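Listed after this line are the structures, all set down as structure tokens.
Values quoted throughout were computed directly from the atomic coordinates according to the rules given, and no laboratory measurement underlies them. Fair warning: this is a prediction, and the values are worked out from it, not measured in the lab.
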Structure P
Amino acid sequence: MLDFQFNEKKFHDDFAVMILLFDVKELQSERLVKKVGKNVVEALRLAMIAEDAKSDVCLKTYLGQKPCLLMTVDEKHPLKSGKNAYNALKKYMNVNVYLPEKCDSNYLEKFAIGMENANYSFDKYNTKKKAEDFDKLEVVNFIGPKKPDMEKITAVTNAVRYARDLSNEPANKLTPYEFIKDIERLNYLNLDIDILDKEAMERENFGLALAVAQGSINPPYTAVLQWKGNPKKEEFDCGLVGKGVMYDSGGLSLKSAQGMRTMKQDMSGAADVVSVMKAAALQKLPLNLVAVVSLVENMPSANSYKVDDIITSMSGQTVEILNTDAEGRLALADSLWYIQKRFKVKTLIDIATLTGTVEVAFGGLYAAILGNDDKLIQKLIKSGTEVEENLWQLPLNSEYDKWINSSVADMKNIGKPRMAGASTAAAFLQRFVLKSTKWAHIDFDRCEYDENTKVSTGFGVMLLHDYLMKMV
């Protein structure tokens, strides 16, 4: 993690200098001249003239051997601004960062999180990376407002990094078993962790999840994580379920070679949920939370589940399989039923890379949200806006529910071909949600993958964490 320092008076003469402004007109303010010196301000002013910079700027000059940078930042998007600042500074080891005059501790908190999230790479398997190719930034000395909540910054960035690490691991390294071993290591945070192996899942009637898993040589597991931050009450404040398909080949309804790219990240929902529970434990949030993730692989083999199979779910409802590549909703359905049956949760959120239709509709710029409680949905949308992980509500109604009716079973696992895939997938899940449960479903397909860096974004962790923080 970056070493963030917050010292209004301490100025490191040997550090690089970055000045952040909401408006370039602030460059020659008396406050800034007093803090950084007239020579620094003048050097940057001349650099602006040389580059004919008018408003949005990101420029660099030197004062002797000292790098001096000027960057305008977006007052409404501190996380993005923090990312941009990191990318401008990553080749310098130490830097003094002067904050805009109107920057408050809340903005700085998100700005620092943005910087730390940008300070991420997944290169553990690259044996030939040169030393000069690694980022150098270590110490960031902020000069401006009061110190923000470092406990929160540490918990959030730790959780985002953990989710990204899990999602970036190749499927030959992170099998369901290896994920379970990783989850078990979170015991040190006083999380109550219960692991169901294949036999236990059979006893609990995880019929749909087990069907997805039966084509793989790697056995399935279900992990249950509980955080009892408020032991004075028995009920849970929120239940979380994440899609944990460790690799999705499509099964017998085999994907194309291109379609299998990034399918190691089809467990990103489970990674998010586990990571959010980690953040809650790190901060010791005074909430009672429970999470369930079923970890399976969807592979083609002589033992795979097949098109036209009819499978009985934990709820007793039967499902006709029309496409084995619509597997995520099957694993989620049993987990949704289980968390309600065992823990009696009244508020339930699931998150999944569920349908390609969301990628087509939003191109990775938004995730879809659907559910049965508009207040819950609006709270999640607000949290998404605040952490720059945007959600867009899609419709879920009785008509879409009719589309998954089956003539030979209670339901089928897909709706009409190439039509409203996100809504019909949510309609499928809703059949496993009790009417008394407030439920929201987040489908974040493509949001979890950065096309430029080719690694996981950790999308969803900050969103869910912000929602939980607002419950405290």
Structure Q
Amino acid sequence: MVVAIVAIIMLGIMMYVLLKNKVSPVVAFSILPLIAGLALIFLVGYSGPKGEVLTTGQQIGQLFYKWAAGGVKTTMSNAVLFIFSIIYFGLMSDAGMFDPIVKGLTKISGSSPVKVYITTTLIAFVSQLDGATATTYLITIPAMLPLYKKMKLNVLSMLTLMCVITGSWNMTPWGGTIIRTATSVTNLGMPTTPQALWLKILPIEILGSIIGIALAVFFGMKDKRRIDKEYGPNFLKDMQVTGPELTEEESALKRPNLLIFNLLLTAVIIGSMIVTKIPAYLAFMLGTAVAVAVNYKGTKEQSERIEAHAPTAVGTAATFLCAGVFLGVFKDSGMTLAIANIILGLLPKALLVYTGRIVGCLGPIVGLVFSPDLYYYSLLPVLGEVVKAVGGNVEKCGLAMLIGENIGVPISPCVPTTFLEIGLAGVTLKDHILYSAKYCVGVSCILILVAVILGVA
């Protein structure tokens, strides 16, 4: 009982300081487990490797190091993957690999609301290939917002479409949420990789895209009827927009003559993760080296491009590594098992094996109060232990929670990029949540239902 109480107190403090932005995740995931772990060692008492009682500071330090190092070991390769995937796609964006696709799509959208919404969906899909929602917002919203305003289309509908597309395609091997899921599932005793999980849920991502396009048609037809009624049937005639203008600095970085090479390089990297056993982090590491060497000449220019994207890459990787400390202590000290036992005693046994699916269906709502780090590094380990205790599949539990939560990421106030999204679109968080949440929950339920039918979740 003492272990569970310490775990609940630690999680409560962690939720408070992260949700209130009191400290960075790096601090929370490293310092709080240290305090909780040491408190447990003194309150409960743990035996050494030979069954001896721990009495000296050195023995206590060695036990804590064992807990922490075990967790960090599981997150190391994922941290490396995130560093090089972010830098790689940042380089590709700088070089203009996405530009022709975005410009071509905005050009053909014309004055049809349905085409504009479908174009938005396709641009969001292309932008989301880097696994970072910030990139999707920065490319899609500035490119499409002028057209939405000019045509009097519903900007909230645009953001809802982006919820579905970014939520579906944020689950790539280089995406943060699937990396977190793989890390937590591995810590629960079922070793896996982001690459392996991605291959299983790829059909679900494709389904998410189909639903996104269906919603685009629905929103387009809905807006067409409204605009014809409010402004007349001739209002939408001959309206087009090309996209945002580039600054001099941005233009200087473009490499249109290397477009084919960059597309082929990206295809090779992604293809290698599907058809070979090359680790994803190694594929992106080598790909980044090739990309920067070919696109930018000289040490100075290459260093500048890498350093431009390093803050985001290294900052997130640092969070992964510190989360490893948390996961190691949380699991090996017995805290996850202690909380799981409490849940086992409270919930009806018939529902326990479906815990992951239930939470996954409500993922967009749960995500309103749980940041991705808390969701995957605190809630998933606990529910995973519950499912494992009743004979369920931990990986399927993790995938159900992954699918549901991702759809709701763009409406969560616990995700910093949500504020980038609503800031670029010029809407309030309240309006965004109230409008988009019902669609997000509906889509997450459909995706999880299909995942269950396919045996994925």
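Odds and ends about this structure:
- At a computed -25000 (helix-only ellipticity at 222 nm (-39500 (n - 2.57) for each DSSP H run of 4 or more, over all residues; to 500)), which of P, Q: Q
- Each of the structures P, Q was assessed by relative contact order in percent (Cα under 8 Å, 6 or more apart); the largest value belongs to Q.
- Read-out Cα Rg over 2.2 N^0.38 Å, for residues 80-135 alone, computed value 1.36, structure in P, Q: P
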